[in-house]
Structure I
Amino acid sequence: MYKALAILSLFLFSGLMSCKNIVRKFDEQVHKSYERNNFSSQTVVLGNHKIFYYDNKRENAPVLLFVHGFGGDGKTTWNYQAKAFGDDYRVIIPDILWFGNSESKETPELQSQIDAINALIVHLSLEQVHLIGISYGGFIGLGVAQENESKLASLTIVDSPGVHFSEEEQKAFCEKVGVANIADAFVPENSDEVKRIFGFAFRKPPKLTAGMREQTLGVYMSKNPEEQRKMLNNLPKNREKFEELKINKPVLILWGEDDEIFLTENAKELKEQLDAQLIIIPKAGHSLPAEQPKDFNKALRDFIEGL
């Protein structure tokens, strides 16, 4: 459900302490780093969806499509991966609907997200896509694989359990972090709630001042809160969709060993259901691509190049 922000090292060693809004400045620098690495940012209107995405447009190269989850946007979530894979692959990184610069007139629910990614694949005339989705983005990935499998070369699920997250586990998680429901956990309204998210999303949460957390809320976590809550409330209604998954493409599951949201037992159950390869990476929580980028990138590259 929640995709960790790839801002673990955000304010550490950043040299931005003199800036009035450190987080805004950081966000601008991440955007510029994409431009330096030959990515262009684009917005396309597809039906009722307005989709913002980065694309390095590398020709005659395998396609990697990275889908983020809750807590940020595409460029921050996959910052380390854009740099690591951009020289050898065509890398496409959208903002999912109601996050970053993407929005929609459709109902805020998982199906709308699946439809938007499918529409983007068709719009860009993509074939043999290696689709990578983390947390809520993993649910999107599973849905795309079910509906549009012919367009995929492989599917990688990162810290996202599919059907293997029971109501009892959800209740236990909410009790653990001190919220009444799952939306309260993942849609923060103030600095303290941002701190709570960092606490369960990272193995070693970044130490941010209250002011930095307030800025993080303003830049990354305050857009479209009503729509985001509806998305989370809708998610359990999709359980039947994932109970009998039939995916005939190679599947890799990558998981942070210390994920506090979705446990490694969820990963093992999903592995059995999908007949997938599972790699559990130590010293990482739910924010695996940002916390252990070298191990994550190696596992993903080895998987793709081994197909």
Structure II
Amino acid sequence: MPHHSRHQAPLARFLAVFAPALLLFFSAPGGLSADAPTVVADSVVLFDANSGKVIFKKNPDVQRPVASTQKLLTALVVAEAGGLGEDVTIAPVDENVEPTKLNLTPGQSYPRRQLLHALLVKSANDVARALARDNAGSVDAFAERMNSCMRRLGGENSNFVNPNGLPVDGQYSTARDMARVARAAYNNPLIREITCIRYYPFRFANGKTVTLKNTNRVLRNYSFCNGMKTGYTERARHCLIASGSYHGRDVIAVVLGASKAHIWEDSVHLLAYGLGIPANQVESFRVRGAE
């Protein structure tokens, strides 16, 4: 049986508190200071995670594919539905998807909470399909829930067709809309906890355990980064939503449409700028032994 949302109250409470601020700050023009970083990526929004105020922006409302960064919205819909200790039984249709995937065996069962970890740490596309089918009965029905959630967050420039961000006609978002998703995800305790995990031991139903390495290289390499989500397809190019915290400041950088050479560099410089870390001190925050 599909799992239907039973606990909408947490999301409703969040929206009641934060939606007005989202509409206020994300609509307002943001002034750029003279020492703002040079960004190569196509679309960017850097904002204060607490107030929602935009610190830096570049082409924030251009519609474009956002690849696996939209798994943050998938996770938000699933997490807010509750019942995270209950099992999801993998179906053959879940595995009918391109890599990256965990190659889960149909018939095996996993707690929703464990699958959320695999979704956000490893960016597994088969896990995204399993969670979507479990939540809404089908991928199409789940996409409707994603779009509904985005509209409730104030996003008016997006349309989602699948839960994993793989290329499909008619699926798009913007840096500004994904900033809305990122802020809601950052304020969800479970999602925030999961996205900051650098390495996660995933135990398969047959007893085998593998260590999943977080795809977020900024998280793995810089101590001021505390999570969020990567994405890549040929159409979307490299994308990253990265959050950071330092000396009481919390900021999130949404970076879409970058080259492999610039996605990490752009994100690091944006976070440092938002957190007030001088450019000549950024390297002092490198995590020792990171790979």
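A few comments on the model shown:
- Computed 23 for relative contact order in percent (Cα under 8 Å, 6 or more apart) - originating structure among I, II: II
- For 0.40 (FRET efficiency 1/(1 + (r/R0)^6) of positions 141 and 277 (r between Cβ atoms, R0 = 41 Å, to 0.05), calculated) the corresponding structure among I, II: II
- Source structure of the calculated read-out (Rg and Dmax of the Cα atoms in Å, 17.7, 53) within I, II: I.
- Entry that produces 1.04 once Cα Rg over 2.2 N^0.38 Å, for residues 101-244 alone is calculated, selected from I, II: II
- Given 0.20 for FRET efficiency 1/(1 + (r/R0)^6) of positions 45 and 133 (r between Cβ atoms, R0 = 25 Å, to 0.05), calculated: source structure among I, II: II
Since every read-out is calculated from the coordinates, none of them should be taken as a lab result. Being a predicted model, the structure only gives us computed values, none of them experimental. Cβ atoms are built from the backbone, for glycine too; each structure is taken alone.
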